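Each structure below appears as structure tokens.
Rule-based calculations on the coordinates, nothing more; no lab input. Keep in mind that what you see is a predicted model, and the values were worked out from it rather than measured. Cβ atoms are built from the backbone, for glycine too; each structure is taken alone.
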Structure I
Amino acid sequence: MRIASEELIQDLVERTRININQIQKFSDLPITKLNWKPAPDSWSILECIEHLNLYGDFYIPELNKSIENSSISPKGNFKSGILGNYFAKSMLPKENLNKMKTFNDKNPMGSKLDKSTLHRFLTQQEQLLNLLEKASKVDLNKTKTAISISKWIKLRLGDTLRVVIYHNDRHMVQARKNLV
């Protein structure tokens with residue numbers, strides 16, 4: 001995948017803003033609705049959001065560190081890496097969401113959650129918007145980040161941003177399905 005860096009950042013900003021708006025709508029719901037599960041082995045709205053918070057706890061500092069330590073000026077185009085593009089595309093929501101196994105430390109199943117879960121996610125999304133602004137000033141290709149599943153694998157900054165935000169999109173779709 002090749003795209004203008006500015007266009008990629010703008011797409012990711014827009015996706016993040018849509019997620020912020022959705023969380024604000026979730027904030028108006030009663031806690032019983034936020035904790036409701038369609039099946040015992042599925043996640044509630046709050047569990048979906050807590051899962052994203054757990055990933056945000058890793059990725060926001062990692063993204064910040066990579067951006068802050070980068071001195072490489074931005075290039076006009078972003079070209080996705082093979083592995084990064086694979087991970088990013090696998091996160092995109094699909095018509096029928098394919099189940100993916102989550103790591104135990106990122107599984108919120110059975111957690112006691114309240115509306116502070118939503119507030120934490122909103123804070124992380126504001127931080128993500130700030131990071132996207134900073135990312136527009138560095139090279140999305142040559143700036144590398146670690147990923148949560150392995151400290152030895154490094155992805156291009158642009159791919160990591162796509163993975164994180166597409167992952168957010170995926171679980172926001174999952175959470176919205178609980179509104180039926």
Structure II
Amino acid sequence: MAKTPPAPETAPDAPSGPGKHRPTPSRAEQEAARKRPLVADTKEARQRAKADLASQREKARIGMANGEEKYLPVRDKGPQRKFARDFVDAGWHAGELLMPLMLLVILVTLVQNAAIQFYAFVGLWIYILFVIGDMIITSHRVKKAAKEKWGDRTEKGLGWYAAMRSVQMRFMRLPKPQVKRGQHPA
């Protein structure tokens with residue numbers, strides 16, 4: 001099989017030999033050739049960037065919901081915070097029912113009976129006192145369990161973190177609960 005010679009890069013009537021064989025471009029021509037937009041702001045590039053950002057956000061949202069350490073905000077990072085989350089998620093807390101109870105009291109206020117409205121608000125405030133008591137107890141229990149596990153190296157604010165998580169309804173907590181009820185952390 002015979003090899004075919006490569007096709008010439010220039011036109012056949014172009015002069016061969018040393019030199020460029022064309023006139024030097026003017027300064028205006030050179031500047032015009034160098035000009036290009038600073039930002040390639042095409043519609044497709046914007047759409048691609050928007051889609052990339054949306055996929056990154058979705059990945060971060062899923063990672064945070066699953067409790068992946070690299071996607072968590074600073075307040076949720078660390079083994080002690082995970083311990084506090086698991087401690088709270090393993091139990092039942094009075095604060096989980098606070099929001100539905102408030103909604104119920106709001107609906108009861110629509111009843112045109114002053115006595116019913118009064119007792120609904122009194123009942124709500126009594127329940128709020130129970131919730132505060134549960135938050136205090138949960139805070140002390142988490143701090144005590146963390147002290148047993150980590151000694152004097154416990155993080156500041158761990159009890160408050162656990163107490164605030166205990167007030168949230170379980171299905172609305174972020175990161176999502178990683179343990180079942182009754183499955184207390186070791």
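Identify the structure, out of I, II, from whose coordinates Rg/Rh (Cα atoms, Kirkwood Rh), for residues 87-142 alone was calculated to give 1.06.
Values: I: 1.06; II: 1.11.
Structure of origin is I.
Which structure, out of I, II, was relative contact order in percent (Cα under 8 Å, 6 or more apart) derived from, given a value of 41?
Numbers: I: 41; II: 30.
Corresponding structure: I.
Taking mean count of other Cβ atoms within 10 Å over residues 47-54 from the coordinates of each of I, II, which one would give 23.4? Clearly, the read-out refers to I. Between structures I, II, the calculation of distance in nm of label points 7 Å out along Cα→Cβ at positions 79 and 119 yields its largest number for II.
Compute Kirkwood radius over Cα pairs in Å for each of I, II and report the one that scores greatest. Intermediate values should be presented prior to the final figure.
Values: I: 16.7; II: 23.2.
Of structures I, II, the maximum of Kirkwood radius over Cα pairs in Å occurs in II.
Consider the structures I, II: one of them gives 11.1 for mean count of other Cβ atoms within 10 Å over residues 55-62 as calculated from the coordinates. Say which. Considering all the candidates, the number was obtained from II.
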